[in-house]
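Structures are listed in the sections that come next.
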Structure I
């Protein structure tokens, strides 16, 4: 597998690994000196990112999808609806997810690539709900994930 981002399908393959909790395949897309800030953490190796998500997913079911995609040179920009369903309380690393409190967000993510590998991950939040993007995703939320509380 040539784990590089050169197309929308490549990024979809990466997200499929993420959603499937196939962390080793997911982190194959990262440059060795990747930097990703999440909560209060700065994760600076592919393994640290895998370890963070492997632990986080012991507390919370998560699904992400791509609504919009743009690739220009070494910059990949994505609007990404994300859905979280905590089954255990998670209160660490500046993040808070509580059982019974389902969370839906949209992130605008800018990936800076180095030879097709994800080198920097920068994230901003959209203040509206994922349903604002349903003309792009075809739904308010993924089928079978969860229903609004």
Structure II
């Protein structure tokens, strides 16, 4: 009887650990975690993380659609699109996509001359505020 109790204990532990890992993965991918520091923008979405110094940013625009690209890795679920892409099969430039809602406008950020990033939040107001913030960082308003 001791061996079956030990097996049940191990199985229960495995189930609990699996549930915790799945919950953490869901929480990490649930939305884009954006942090604006003094000198850089940090974006975390699941296993995807990028730090972009404001000084490396070249342009920021709002776009309706993401261009057609080839996925290197990542995922799409309903309105979410996250991962690393390339513009086409010949390109070596990576495009980072952190889109929580495909039907809303996205921020297109170009940095380090040719690196691209697409970003939006579940709430269009948050996306607009982030766009204004980044625009002011790239082109500070004249006083």
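Taken together, the values in this text are just the output of simple stated rules run on the coordinates, not laboratory data. What you are looking at is a predicted structure, and each value in this text was computed from that prediction instead of being measured. Cβ atoms are built from the backbone, for glycine too; each structure is taken alone.
Comparing structures I, II by percent of Cα pairs over 19 Å apart, for residues 33-112 alone, which one has the largest value? Numbers along the way, then the final one.
Working: I: 46; II: 39.
That would be structure I.
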If distance in nm of label points 7 Å out along Cα→Cβ at positions 49 and 73 comes out at 2.1 when worked out from the coordinates, which of I, II was used? I
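Out of I, II, choose the structure whose coordinates give helix-only ellipticity at 222 nm (-39500 (n - 2.57) for each DSSP H run of 4 or more, over all residues; to 500) equal to -6000 when calculated. The partial results should precede the final answer.
Numbers: I: -6000; II: -10500.
Going through each structure in turn, the value belongs to I.
With Cα Rg over 2.2 N^0.38 Å derived from the coordinates and found to be 1.01, which of I, II does the value describe? Let's see the in-between values first.
Numbers: I: 1.01; II: 1.36.
Only one of I, II returns 1.01 for Cα Rg over 2.2 N^0.38 Å, namely I.
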